[in-house]
1. With helix-only ellipticity at 222 nm (-39500 (n - 2.57) for each DSSP H run of 4 or more, over all residues; to 500) coming out at -16500, pick the structure among I, II it was computed from.
2. Matching task: 3.4 is the computed value of distance in nm of label points 7 Å out along Cα→Cβ at positions 89 and 257. Pick the structure from I, II.
3. Output the label of whichever structure in I, II has the greatest value of FRET efficiency 1/(1 + (r/R0)^6) of positions 145 and 225 (r between Cβ atoms, R0 = 35 Å, to 0.05).
4. A value of 3.3 was computed for distance in nm of label points 7 Å out along Cα→Cβ at positions 185 and 289; which of I, II is the source structure?
5. I, II: which one has P(r) over Cα pairs in 10 Å bins from 0, in percent, as calculated, at 5, 24, 31, 24, 12, 3, 0, 0?
6. Among I, II, considering only distance in nm of label points 7 Å out along Cα→Cβ at positions 249 and 273, which has the greatest calculated value?
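Nothing in this text is a laboratory measurement; each read-out follows from the coordinates by a stated rule. Note that the structure is predicted; figures quoted are calculated from it, not measured. Cβ atoms are built from the backbone, for glycine too; each structure is taken alone.
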Structure I
Amino acid sequence: MTQPSFTPRVFSGIKPSGGLTLGNYLGAMKRFVEMQESGEYETIYCMVDLHAITVWQDPEELRHNTREMAACFIAAGIDPAKSILFNQSQVAEHAQLGWIFNCVARMGWMGRMTQWKDKAGKNAENASLGLFGYPALMAADILVYHATHVPVGEDQKQHLELTRDIAAKFNNDFKTPFFPITEPVIEGAATRVMSLRDGSKKMSKSDASDMSRINMDDDADTIAKKIRKAKTDPEPLPDNLEGLDDRPEARNLINIYAALADTTPQTVIEEFAGKQFGTFKPALADLAVDRLSPISAEMNRMMLDIPEIDRMLAAGADRAREIATPILEKTYDIVGMVR
């Protein structure tokens, strides 16, 4: 099959399940802005609310969280005029292509998904069918736009591999190179931000301790306090990255500093080599406040004007459908649907 030329296009989505953290910003939103501004791609970002309901969501909280996430996207630098920003459920083509992919994907593929095993655990019989089929809808999210690149964290690599498998199987089954084999984009100093209380665990909104994370709506004083109280060790900072081996909390704070400062961990280590955390943490706190407090302030301002957020999301959904509709229609033609 002759491979077609696809428009360089980025797609990524985040579940609006509430409690946005520094991990969401550094691991996703900051990178989304960089890709938007690079001029290399068309960029499409969304709140994947259909994925959110694979586990129970309070309806009012889901609406609030979707709007809050949209506000965070925009406050972080996503420009609705440069990127397409919307919530997934407003573009029906996601679910429609998701059904096609349910019929392409194999049960065995789904059963091997690590996140399915982690989330369902020993209670798999009571988990929703949507949770089991989540990766097929994720593939549809990406491929309904013929996205060529997806920025992902390490924990999402397996799902993107499944997207590639679904695209390849569809193309092979119908003997047409219709869907791109999407490439992952995994880069940056802090693609996986760890807990401020335990450097071996991912920063999470579900952690019982609020001191384990920086929330994107934390004010400047709270941000500084959490960094000052972050767990560290008594040793000074080394002069090379190898010296951070077996020091997960130290490595985490170095990575956070590097990501916020748009530099490398090695550069940070060189600047602070031999310094104690009593010197490093205040510098990190000042940097974090400088970068993050304007975002939280803008988020809070935007959440006072819900109609404007809804207007922007609806406009984004209209633009998304302009791309998705012809791709879905062609998919139906390939499969053999009479319309």
Structure II
Amino acid sequence: MKRICVLPGDGIGLEVVGCAVRVLEAVAPGIELLHADIGQSAFAEHRSYLPEDTLELMRTCDSTLFGAVTSSSDPGYTSPVLTFRKSLDLYANLRPVKSLVRAVPKPAIDIIIVRENSEGLYHQEEAVDVEGVTTHRRVTRRGCERIVDFAIGHARERKRHDICCVHKANVLRRSDGLFLDVFRERMANAPDLAAKDQLVDSAAMFLVTDPRRFDVMVTLNLYGDILSDVAAGVAGGLGFAPSGNIGPEHSVFEPAHGSAPDIAGKGIANPTATILAAAMMLDHIGMSREAREVEAAVSGTYSSGHLTVDLGGRHGSGSFTDHVLQRMGA
């Protein structure tokens, strides 16, 4: 029996994870779902944003489904998300973006963004002096090699045709230059895939104006974080942005959006990203048939005209999920 750690977190995380859990229970009733605390709710109960018991459960389960957390202005606050990514060595962030609703005049998009998840500007080392703050950016050969290798493997699994390395090596010649050099080295051993590269600023423009030029993108941490949100905007918004954090032994799947406290508790949050993140998780743990069933049900629900509130439709979290479940039952 597969064991899944479920971390609803804060804000709309509670609502959208609840919707995804309903879908998981329907499509894979044999899965054991084990809930734990993270974020502000965990701090209120345990005085820790990521209790050790939660982290240990994440280590022992087959995967984790995570909602969102609300950051704190407390000087002693440490991001639980960055903490579990580091602790579990979740070096690859996988963000597929696909149009489920045709939004004229936006072009259709169907790309996979593979983001390095452990280094770069999110290395979290900052030096303060009397003039300001210097942030240290860490890019290693090992980090570059394993994220490019991950992108190659995933592109092959998904029968994609090309990989584009997104960088700023014309300015950051040593760090981004290392990433680009490693990309070219590794792609030389992958003749079945076309290799491209693009500067990050022009890549952002083309994501909006002509996303069809991209198939798989591989990039560094900060670039991937920003570009995936740009791509999600083309697809309809962050409500359509599932993601996976993947390492050698562990994985965490989540929507790319935040906790959105302004709409929490209103029942109007779009659960699509979280439901699709759950489908990604099913695929990752070897339940590909169930994953495809969930994806088809979500796509079919939109195709039949059932739109969520963020798209100008009438469906909130629960009623949209009801239609997904009905379609799965059919």
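1. On the way: I: -16500; II: -13000.
Clearly, the read-out refers to I.
2. Of the structures listed, the value fits II.
3. When FRET efficiency 1/(1 + (r/R0)^6) of positions 145 and 225 (r between Cβ atoms, R0 = 35 Å, to 0.05) is calculated for I, II, structure II comes out on top.
4. On the way: I: 3.3; II: 4.3.
That value comes from structure I.
5. I
6. Details: I: 2.5; II: 3.0.
Between I, II, the highest calculated value is found for II.
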